[in-house]
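The next part holds the structures, each set out as structure tokens.
What follows draws every value from the coordinates through simple rules; no lab data is involved. Please read these numbers as outputs of a predicted model, since none were measured by experiment. Cβ atoms are built from the backbone, for glycine too; each structure is taken alone.
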Structure 1
Amino acid sequence: MASDKRLGITILFFSTLLGAVGQFLFKYAFGVHSLFIGLIAAGFIAYVIATVMYFYVLSRMHLSWAYSMGGLSYIFTTIFAATILAENVPILRWVGVVVIAAGVLLIGMS
């Protein structure tokens, strides 16, 4: 049972990470016009893979747990925006990210 939960957490982690990568690629595509179609396609593929992974988790875990763990996407997306896109992320938003991270951690432990 514990190994099933670890597997679910691992797959859900990578699913939300891929979803955030898809968001990043969509945003980045509009700044790099020569690679626009390729980046949009890559973002779409990331979303498709993330969705298939999420379906796998949903088939084995409780919805209330799996959906709540999706909060990881907010964390990943904010980190990508700040580090790769050099977006200015206000301190209050970082506080929100920390609160979401704490919530995800508590849900993951339940």
Structure 2
Amino acid sequence: MRYLLVFFILFVYAGAALAFEPGPALTDREIIESLVELKAGQAGFDKRFDDMDNRIDDMGNRIGQLSNLVLWGFGVMFIGIFALIGFVLWDRRTELAPAVKRNEAMSNALIEYS
């Protein structure tokens, strides 16, 4: 059984080796024509890569502009928040001043009464 298996494996590999057919030999002219086509294609790729580099640079510039816009937006927002906090503190101080005077007057009146 072992010999049959070995024979079968060798037969399959031998069949694969015999099925190979070598192609026709290339001439120097065909090789040169192929190289010329490859160089022309390479020039097209170089142009596309240059265009891609330009697009990437433009995208980087746009991202820089957007980051500046975001920073300005945050700055304006924080200025607004601080202005609102300042207004609230000023408003509370002006609203509570009469109440503090009244409270002091009542405290003085109670001290005198006692």
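When you work out mean count of other Cβ atoms within 10 Å over residues 34-41 for each of the structures 1, 2, which one comes out largest?
That would be structure 1.
To test your reading of the models, identify which of 1, 2 gives 3.3 for distance in nm of label points 7 Å out along Cα→Cβ at positions 2 and 82 when calculated. Value 3.3 for distance in nm of label points 7 Å out along Cα→Cβ at positions 2 and 82 corresponds to 1 out of 1, 2. Each of the structures 1, 2 was assessed by distance in nm of label points 7 Å out along Cα→Cβ at positions 58 and 90; the largest value belongs to 2. Which of 1, 2 yields -27500 for helix-only ellipticity at 222 nm (-39500 (n - 2.57) for each DSSP H run of 4 or more, over all residues; to 500), as computed? The read-out comes from structure 1. For log10 I(q)/I(0) by the Debye sum over Cα atoms at q = 0.09, 0.15, 0.23 Å⁻¹, the calculated result is -0.75, -0.97, -1.18, so let me know which of 1, 2 that is. Computing log10 I(q)/I(0) by the Debye sum over Cα atoms at q = 0.09, 0.15, 0.23 Å⁻¹ on every structure in 1, 2 gives -0.75, -0.97, -1.18 only for 2.
Sorting 1, 2 by FRET efficiency 1/(1 + (r/R0)^6) of positions 42 and 74 (r between Cβ atoms, R0 = 35 Å, to 0.05) from high to low puts 1 first, with the largest value.
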